[in-house]
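Multiple structures follow.
What follows is calculated from the coordinates using simple rules that are stated; it is not laboratory data. This structure is a prediction, so every number in the text was calculated from the model and none was measured. Cβ atoms are built from the backbone, for glycine too; each structure is taken alone.
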Structure 1
Amino acid sequence: MSQFDVVILGAGSGGYACALRSAQLGLNVVLIEAEKLGGTCLHKGCIPTKALLHSAEIADGAREGKRFGVISTFDGIDMTGVNTYKDGVVARLHKGLQGLVKSRNITYVEGHGKLISKNTVEANGVSYTGTNIVLATGSYAKTLPGLDIDGLQIITSDHGTKLDYVPKSVIVLGGGVIGCEFASVWKSFGADVRIIEGLPHLIALEDESSSKQLERAFRKRGINFELGVFFKSVSKNADGVTVTLEDGKTFTAELLMVSVGRGPVSSHLGYEEAGVAMDRGYVLVDNKCRTNVAGIWAVGDLIPTLQLAHVGFAEGMLVAEEIAGLNPHPINYDGIPRVTYSDPEVASVGLTTAEAKKRGHDVIELTYDLAGNGKAQILNTSGSVKLIAEKNGPILGVHMVGARVGELLAEAELIFNWEAHAVDVASLIHAHPTLSEAIGEAHMALAGKPLHAHG
């Protein structure tokens, strides 16, 4: 039996961040992982999908060379080459992460761990006892009743990142972030794509104005979608799948990708037996990620917060600092940046208009069109920066659509989290020509002194 300050079950974003920060703070740590260090984000999620999206961007660039005076042709996608590039990115990051864990003297255990008491995790027949147990077992790709994932004709994003061919046609069930990103990739790769979404809009958690702009852009790109109608059934034959919707419409494609969200990995791991409070599989925690059982913490996709890798990082570090007695501030989840990496990108931080009004704010809004931005014209992208603010008060939300707007979120996050007013940002000078100027211009316009905008 081994005794540790912190025993961490799961080495994805939340688990490994907790391990690295705990070790940095002088705590004795064991990190237990059934699959690979880095978890879903590194091996099946964020990193591989963004590599595919970059290949998609290059494909579109090759198609559109003539517009920029470049003689180029798009001759097709070599999926072996795409996967070699993608897997190379993952392998380099994985190796770097392994080096980091080793350098901090963290005991790393490869094996399926299970909570066997309030302070002990068992893996490979060995018991690891800790003053603190951190549950970080992540999430899995969900499906719907009557929809069996076969990994061949009916797949999830897990299979989508490993596909070795470009399907001729795909139906994407679910128009959230993951569904929209894959739809974007496959369209650029040359597939015929249709999204089915039961809610009234794509990326329904974003501000409605962002959703509408993405829908407009997807329509222009020839990505089809059905909104506000639910899936009823699917049938398979040798040629592909036929999906029937509740309104009676049917659609046929070579492949069906199910992207209806991710559920917590929490069953048969001993959580209930240890008395950990749960709801629909999620582990319940307070604002410092403590469960109801003293000494047991939970982070990442396992708890009902935003399922994003950077949220996992933040929660993992928060727990490490709380254990070490640093008394960190709880995370303000409104202030977490969010990105959909489709073409165009959608990025936001803070409140949507609907949420700001619901919370009783006296809301004023301003939308700056990227048509007035020099760099956006150079990149041939369209979109906007929308600001939501309290009347005579701070910025409550920043919502952006356009190429590369995810890279603008760092400043938007500071503006929101530091409770800046439009006038504070309006006085800051942004480099010209950059996309970041759009943030400056939007705040200048909101502060009543627009430069490259009508006001």
Structure 2
Amino acid sequence: MFFQHVYDKSLAQASYFIGCQKAGVAAVIDAKRDVDTYIEIAKQNNMKITHVLETHIHADFLAGSRELASLTGAKLYLSDEGGPEWQYEFDHVGLKDGQTFMIGNLKMEVLHTPGHTPESISFLLTDTPASPEPIMFFTGDFVFVGDIGRPDLLEKAAGLTGTMDAGAHQMYKSIDRFKKLADYIQVWPGHGAGSACGKALGAVPSTTIGYEKVRNWAFRFANDENGFVKYLLEDQPEPPSYFAMMKKLNKVDRPLLTEVPKLKKLDNQEMLDAMKKGIKLIDARVKTEFAKGFIPGSINIQGNNAFATWAGWFLNYEEQFMILADENQLDDLTRKLMRIGLDNILGYVPSTNQFTENGGTLDTVPVINIDEFKSILKEPNIQVVDLRNTTEYRSGHVQGAEHVFIGTLPNNFDKVNKDKKVVVHCQSGDRSTIGYSLLAKAGFKNVLNYSGSMNEWIGLGNPVVS
């Protein structure tokens, strides 16, 4: 058996390449959208991808299953569980609980494990030449390392009222089924630490059934289903706004994108004309460079592992946008964006140089240090805005700070007082710089960025309230 774990750090998303070396055939589970990765693995190992599997209709990324099937001729093996509202709307081999199928000499058994979503399935793998017993369990968003999938996304992100309580009770029953599997079986989940699909995911890539029975919080409620449901639903992080679109696009018969797009380089006039039409310019430079000088009206989203997540919060799927980034970053950034379906890119701007060379004047971010922040806190007409998520804010915040989660800031500009001096902060300064750029673009003038944020504030022993 050949096995390779493929991990996208930007979305904390895992996919799997599993092959039968004797038969020269392979399967991919939960493929990311830039599928050239899997095609290259198959080429290097003289295998043909014949099966493309999904554990459920994903909300956090746009699956590349159909792109991969289109390029390789593989068949799609997808869940037919969950009822009529949870069916894929394109041709596939439908899978039900208890079904088995072969990938060469590898046997896959389907287990219906609802809770995260009604149609969720997991795959139990047996390497038949080696043993008649299963050895690997691919759980998707059912069981993670140290956590389990959240059942509230359908309600909070997609607006499907009443689904989270039902999902939590389904999850309790699915966990009971999980406990009956052999302790030695390896568990390979769909996500790791940093994913918004759970609240406390572990950072290691895999686990075992036995380890999770001992370590995972979900197994502490053996005879307390209501306690389990309550704990599962409380303190879940805010789901990114793009999740609703992913649910739709992963279910319907959408246009395919079978290669990474090549972006057009825009000259200064093209960029300015586009901005006048309302097309957003995303500045992907690090926050310190952005603070030193940025094109007025641009939005700072650093090109790090969180780039796609924040882009998904602030970009519209029906509108074009532009990127300001070094040419060496473009392939990486474009891949990150296409993984959540943000393909409508007008082009890129390589730096701020062409703007200034043509007479443009850059704006700067007024970044303040901790001493300046403390001094401002004593002033009478100020507003401190904490841009962190709800759980972070509740765990401890600066006395008097008002909470506006960064992801919802564009819908809550009315909560920021234009008549006061405003200081924005977050945990480490990344989100506060995004927030500053959004406020500046919206016309706010008297805004300061405490970039040291809560890490510095708490690290130096300053008080917080919770």
Structure 3
Amino acid sequence: MSKLAYESPTIIKIQSTMSKAGLPTMQQKIRTEIDGANIRDLTDKYGSPLFVFSERKMRSLYQEAYEAFSSRYPNVQFGWSYKTNYLKAICSIFHQEGAIAEVVSEFEYEKARASGIEGKDIIFNGPYKPYHSLLTAAKEGAKIHIDTFDEISDLEKVSDELGMKIPVAIRLNMSTGMEPQWSRFGFNIEGGQAMDAVRRIEAGGKLFITGLHSHIGTFMLDANAYKLQTVKMVTLMKEIEASTNFVVEYLDMGGGFASKAHLKGIYQPPEVVVPSIDEYAEAITSALYENLEAGNYPKLYLETGRHLIDEAGYLITSLVGTKRLPDGRMNYTMDAGVNLLYTAFWFKYNLELGEKRDGMMEPSLVNGPLCMNIDVIDDSVMLPRLKRGDQMTISPVGAYSVTQWMQFIRYRPAVCLIDMQGESHLIREAEELRDIEEREVLPEYLKV
């Protein structure tokens, strides 16, 4: 029998996460399937790394969120946030559930239209909307949410070009007790800028206000902030209707509802610190009832993204290299890194092994394949000794991963969807060289 390779002993100061009992968390986390689809079978079919989305989870989260609001308020409409995940299959699921499209660029607007969404069912947000996109959106009846005074001027030119008065909403920012305040988007309420915008629109005579919109932040852990937001928006609505001929038909409360992801720097688990969707809904709708006149209920729009998709997304990655670091930790290099997980800088993911491994748990560093020292998935996780080829499932990664991923050093991988029956479907092919070079142009004099 051959002898095992000698490895010198290492003394390590253990700094691990703690359980509720105050002891190091040493239990292995194992995941062998997603909605009945075997992890190993999925990568055998589509390759590794691989993004996987659960249709069942997406529909469940949407239905739960819609029920939370529609059971409390008579006129509710969700808009699917394209920037959160704009893959066709993902958007189609939310549109089937009843969501319209919420976009923040002409690119996303065009994507929604190409998917069959009519202009009237598109909310057009964002701090930069090129003139040609405003022209198209106004012509097609989209809900245009104005972000700057310059945009007011652009839309007045569009009005002249089309020979029509254009219905618009204005985006607002305000203090809700949360820091940092998202003051770079829209018009400030407290300083009077919002009413200045209203008067500017009224004086121009070419636009008319039908809605108010505000998005106060992302991954909001205090539902009460939405209550304060609602009160301030309703107060402004009343001031607008009392001093102008405008009628505010809808209030768009934006999004920002948190998922059950674990923010770095927060000790308590998401199950403790993240409000339920019912808490968010109660904060907003109770404030509406407390501050609106009975029967005068404007339509309520929500632009929920992260809350509806994050927990439905997984990334399967494979171990490609191991080594012992000078500080004693084991280092595991995976075939996926921050090129695919931009949010790794803010979240501590749930890492689950493909199968149980023997041996003691020890402090480990899990990093990606990039030639960058910052390519770290988790710099302090307790793992058993792993070997090349072992798989790991990272979650939740459904929000922003496939819109913020980078084509840097490595090709972007395939994406698949697990349907309601547990069958897998390819919804985005893995990239290859032609995808990267298709838009490149090589001048004749540089050809070899």
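Brief remarks follow.
- Taking volume of the Cα convex hull per residue in Å³, for residues 202-281 alone as the criterion, the top structure among 1, 2, 3 is 2, with the largest value.
- Comparison of 1, 2, 3 - label where distance in nm of label points 7 Å out along Cα→Cβ at positions 170 and 298 is highest: 2
- Structure responsible for 12, with relative contact order in percent (Cα under 8 Å, 6 or more apart) calculated and labels 1, 2, 3 on offer: 2
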